[in-house]
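Peer 1: What follows is a set of structures to go through.
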Structure 1
Amino acid sequence: MLFEKDAKGNILYKGSYLGNATYFVGYAWDELLLNEAECAIRLGRADQGINALNELLSKRFISGKFQPTAGISQQKALELVLLERQKELLLRGIRWSDLRRLNREQDHVVILKRKVNDQEYELPPNSVRYIFPIPKDVMLKSNIEQNP
């Protein structure tokens, strides 16, 4: 993924690994390593998970500057992987499903809060507002009820 500055100095996001405006859609090595890390840690294999995370992070830093993570608890390792998911998988459409998944676990609940024009908005865990509405044409063709 690439960020660049325009003529006015504003930072712009370019959606692909090639640096053009076409958004990347699909699995990439970083997501696979993060999935491996999270799964291994949740299965009690923290060392394997940290190794996968270190493999990813070693590519992010300037050669010779990376300090591998080691010797941390399973809980701390999981927190680190979840934080790296937020940073690494930016603007890929994954965070929403991660939030829905993580909000089922008491230790990882996230309450989204935003302030717009002096009005505060909050999206609590497991809110029905996480559920996308079913398109009208689908409801008409299938006779299913709209999501709450």
Structure 2
Amino acid sequence: FGAAGEGVDARLRLSNVQSKRRRAAVNHAGLVDRALDERSARALLYRVGVDGWRDACLLAEAQHLAASAAPDGRDPKFENLSVLPDRWTPPRLPFAGKDALAAGVPEGPAIAAILKVAEARWIAEDFPARDRALAIFQEEVQRVISKG
């Protein structure tokens, strides 16, 4: 299904959007695991989006059940993971490139670097509230500015 998916896409006459969604589900399903803790699950949900998350969870569960010696319906762990978007809404990143410009960072690759590192820290801290997120962002801005 994964490697041979292009043929499946053509045979099912999937649109480009549908084909892209199928490929994403296959790729992301490998990241969804029964051992995934809630914090890691939130980070992955943020990265892949709600539709990508649900698709990946369903496919991961199907793969798990297919490999089980005696599958007997839904797996409670996968079921719990699949409804994570019902319990938690992925937040929007509370800062952007314009904020770095306003803080005095010159236009260019430094802005992208600040955003990438600050976003990774924000995710690693499990999506703290806006005040902490902005503090993380300011720390990264100051780090870049001090390097000059």
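Every read-out reported here was derived from the displayed coordinates using simple, explicitly stated rules and does not represent laboratory data. What you see is a predicted model; the values in this text were computed from it and never measured. Cβ atoms are built from the backbone, for glycine too; each structure is taken alone.
Peer 1: For the read-out helix-only ellipticity at 222 nm (-39500 (n - 2.57) for each DSSP H run of 4 or more, over all residues; to 500), a value of -12000 was computed from one structure; give its label from 1, 2.
Peer 2: Derived from 1, not from the others.
Peer 1: So, one more: 1, 2: which one has distance in nm of label points 7 Å out along Cα→Cβ at positions 53 and 77, as calculated, at 1.9?
Peer 2: 2
Peer 1: Give the label, chosen from 1, 2, of the structure having the highest value of distance in nm of label points 7 Å out along Cα→Cβ at positions 109 and 125.
Peer 2: 2
Peer 1: Can you rank 1, 2 by distance in nm of label points 7 Å out along Cα→Cβ at positions 61 and 85 and just name the one with the largest value?
Peer 2: 1
Peer 1: Of structures 1, 2, which gives 12 when relative contact order in percent (Cα under 8 Å, 6 or more apart) is computed from the coordinates?
Peer 2: 1
Peer 1: For distance in nm of label points 7 Å out along Cα→Cβ at positions 37 and 133, which structure out of 1, 2 has the highest calculated value?
Peer 2: The structure with the largest value is 1.
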